[in-house]
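No value in this document is a laboratory result; all are computed from the given coordinates. All of these numbers come straight from a predicted model, not from anything done at the bench. Cβ atoms are built from the backbone, for glycine too; each structure is taken alone.
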Structure 1
Amino acid sequence: MIAVLVIDMQKAFFEDPALGHRQEDTVQACNTLIAAAKESDVNVLLVKTEHEEDKSTWTLNMLEDDQGFIFRGTEQAEFIPGLRTEGLPQLLKTRDSAFLGTDLLLRLRNWNADTIVLAGVSTHNCIAQTAADAFGYNIRVIHAADATASEDGEAAATVLDILSREYRQRVLPLPEIIEILRAPDR
């Protein structure tokens, strides 16, 4: 079985100009993926990052810089406008990987998902960390090339090359992913 994870499609991440100019295309591609998954009865999970202002959830670099990011309940933590989130389950995380400190593995096991499609931002950080951890749990990964974005294109290309070469993770365009989602034996 397949599940789709849409990661960190939040206002805070698109404040970066490098991602800001990709916002509309990324939202549209994620919405296309979400719609195709829903049509095929494939589970979709919205993954988002939120931190507490008391520093209890901060990462090392946030602690070292004494600067927090994406605080719970703020506008920065909201999903990007236009992203279709209605009726979809959500998972909160405080680290790059959606597996670390969350119940993601349990959810995937409950869905009988042995493959995940990853979409969202940022390819070289949160997408890559989630993908690497999925490999550790023997979960196959498909990267939705058109539905991911990064503020560092060079790092994104490098990490996707490593993940596809070393972990045999596929990087596919949306039309191919949609065919996979529609296949009766997915």
Structure 2
Amino acid sequence: MKALVVVAHPRADSLTSQVASRLVDHLTAQDVEVDLLDLHGEGFDPRMTVEDEPDWADRDKVYSAPVREHMARIEAADLLLVVFPVWWFAPPAILKGWIDRVWNHGFAYGRGRSRLTGKRMRWIGLAGETRETFVERGMDDMLDRQLRVGVSHYCGITDATLTLLHGTLAGDDHVRGLLRDVTSVAAGS
């Protein structure tokens, strides 16, 4: 099995990066081959370019070399784990730009059968707000619909989940618990 762990945070010492590192360690201990894609660390440019804009009339359009490299990394993985902070009740711009540029027409969708069908996907968002606040505002459902349904399912990945790690600002004891428990997300993979 091969996993692609995508992390979308500008600081390598962030809690988001620590969660991604825990997942990598856990998967590696399970003899899973892991490809770590640090969007900021690798300098991914999330801005859409003309070269990478979808061509609805040409599902075989050849996209830019950097985008094709990311597509190949996704295709090579059986399991996709995307770890990100929840900012303003949404994923950060770099992650949205990665989806816009890389999960493109002819690759992730736009064919009779998606190239991503059969993959498993785990979205893991870190949120400062409490679970109760997310539920009260409907933000948990909104994020689930956007990521699990609007991206994963739309692109043929039916085995997809969203896990939100709430209360990341609640103090060290709570954060240590989150780090300890995050491997259960990968274990369910």
Structure 3
Amino acid sequence: MSDRTAEPAPEIRKLWKGDVPELKQHLLRLDTMTRYSRFGALVSDDFVANYAEGAIAADKLVFGVFFDGHIRAIGELMGLFKSWPNDAEFALSVEAEWQNRGIGTMLFARLVTASQNRGVKSLQGLFFHENDKMQRIVARHHPQISRNSGQIEARFDPPWASPMSFARELAQDAASYFRRVHHPMA
């Protein structure tokens, strides 16, 4: 494994329709276990490609973690406008060789901020009992946990939006935009 101190900081930003080809490549690079953990089943490349095509939608928000211009992890908020008060579902995927670097924790923090700024009342995720990494990430938010057939459902209420949460998201978006304008190939 390479020396992590020499790695550049990742770019984390919201994904747009133009990012779908790179999003698809990320999902196709997931190893069998990571893909199984993300989708809850063994899924084909065709399934993954179709999923990627519909991943950027009006009721979803997807963040990508970029290293050297390639997406290595994504965090998704789904179902943002399907109910009132808003409930949303979260999901994360991090390519195997990029795991254990804090990327999932950074992504999850972005998802929590984005959910609170969009009035999400309840945030939930479903993952396998063996997924210790996801359990540790979510545990920081003191979720209600339900266990059923080897799966865990974690549910918690994000904090209310605040001027600081709006400012944090705005600053992150502005920094991302600035990087894209001044370093378009990064």
Between 1, 2, 3, which one scores greatest on relative contact order in percent (Cα under 8 Å, 6 or more apart)? 1
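Which structure, out of 1, 2, 3, was FRET efficiency 1/(1 + (r/R0)^6) of positions 72 and 136 (r between Cβ atoms, R0 = 30 Å, to 0.05) derived from, given a value of 0.60?
1
Using the calculated result 3.4 for distance in nm of label points 7 Å out along Cα→Cβ at positions 8 and 128, pick out the matching structure from 1, 2, 3.
3
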Value 52, 39, 30 of Cα extents along the principal axes in Å was derived from the coordinates of, among 1, 2, 3, structure 2
